[in-house]
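In structure tokens below, several structures.
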Structure I
């Protein structure tokens, strides 16, 4: 039995030295020290020994068990140390190598144009205000003097969530919120996303961006509106830009107008951009309807104001020479990198 125990000790020492992984190490532990292991099998034969031999063999068996356990622990630590060394070697960084070129992104062309528009109005004393994209029909239509039977309320034009809840179809909704919560004088612009039930093509999208403006104070006139929009047009399209106002109709302004700018490509002579007319329509505007002021808690006898709204995509397409709105939303980096 002594010989068997010594053979187990020698075999364990030899085999543990050759182990290359934690899995092999665990297999050898089970082989020598497990419930069905070699050492356990030897110890089961101790019942046949005499009373004098049992203590001697028991002591030797414990010595062999301790030896194997210590060998396993030592080998485990060495394997872990070797694994760390290999990982450090594999992850070694040569600090003398040149760094990887990290490509820095830039603002989206649409965001650039919107920021430029906001900066122009901010320089004229306007605050930038945002509002919710999910609105009630009151703020989107009723508070803007839009009749119940107006075509804009139809499901063919507006995205309804419920009978009274919808995705806003214009940023004019922000004007109502501002008028309800601020005392005049008011001078704000509100950029943001709007939604309309349009088919996607080169000039239409079910989601696009608007920038709406509002000024409310005592003695505000159409002349003030004209002056503000002339300044904006010249800063946006060039110092030589001319403007013209054409009569129009919007439920929330009276009188209402559309603003054209002289074509900044041909100077008004006629070209592909202006379709030979020499003028390009850029926005709608007008004096805030007294009903809109009254519904928002502002006295129309004391205060007057003007409002205007324009599509950011339209301004971007004009200033950047883009002929298809879809290019702005397809995220093709080959296109976006040009700007």
Structure II
């Protein structure tokens, strides 16, 4: 579906529509054909995530896709990035499970043409070959879509580097869950933000951007660092309670609660459903969640001061788009 005809929901900052109405509107989004096929296959092979997530992100790409992407190419860009979201989400979920770590170890090498299944130096654990085949086919579809773009050769090395950073962020989160004593806010903010895939998304945009001035690449990436941290905060403040119930302590909100002694890891590890709600209430009562929203606002103000640093991309529009993403995070809390 073209970006001109996809419905959008206008959400007021830090507020939004009735969550039930918002959920209905997102569920009414029609995914592109290839994304629908992979979503159907995901449901059969894995099935951990609701289709809502794929529709939610697809419905938002026009808000934070670089303005240097020509109008005629934007639908294709949204399609590629929806598939990429599926790829990184599956890998991320694998990284968080000890039982699936071998599949993660093998899957993270797929974009680089490496068959890691025969090399114990790469893979430590059992491999789910159905999931691995799904990831390989998914990446083949992404690669086929971007390989003939105008500036593929110019930016493919940057994209591959940024993918490695994204996969390292997943590994870091898994490492924190295995070693809770190492959890700290500094590393969580530095490493985990790359899990938001902002840089690989931008890499695809740049491959489609004939008017982008390459001399501005450093300034763009500097701004993307702030934007991806803002996106990470939006994700943290709307998913930490679900992750806490799953025993995942890698969210910045939970990491802060652990470091400040608001909760301890033994409580999380042994918590049943009523206990999780009690721990969540304790975290909220200490203002940790609101502390992250204040940090988001500070970063938003600071990055807006830098919008004139780049001329070949309308940075203000992208920053506005990240604000919209934050509002949609809040409106969709509990559904992703």
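Derivation of every value follows stated rules applied to the coordinates shown; laboratory data play no part. Remember, it's a predicted structure, so these values are computed and weren't measured experimentally. Cβ atoms are built from the backbone, for glycine too; each structure is taken alone.
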Matching -20500 (helix-only ellipticity at 222 nm (-39500 (n - 2.57) for each DSSP H run of 4 or more, over all residues; to 500), computed) against labels I, II points to structure II
Compare mean count of other Cβ atoms within 10 Å over residues 140-147 across structures I, II and report the one with the greatest value.
I
Using distance in nm of label points 7 Å out along Cα→Cβ at positions 180 and 308, single out the structure from I, II with the greatest value.
II
Distance in nm of label points 7 Å out along Cα→Cβ at positions 84 and 172: greatest across I, II for structure I
For which of the structures I, II does the calculation of mean count of other Cβ atoms within 10 Å over residues 60-67 return 16.0?
I
Figure out for me which of the structures I, II the number 53, 49, 38 belongs to, where Cα extents along the principal axes in Å was derived from the coordinates.
II
Given a value of 6.1 for distance in nm of label points 7 Å out along Cα→Cβ at positions 76 and 316, point me to the structure among I, II it was derived from.
I
Using relative contact order in percent (Cα under 8 Å, 6 or more apart), single out the structure from I, II with the greatest value.
II
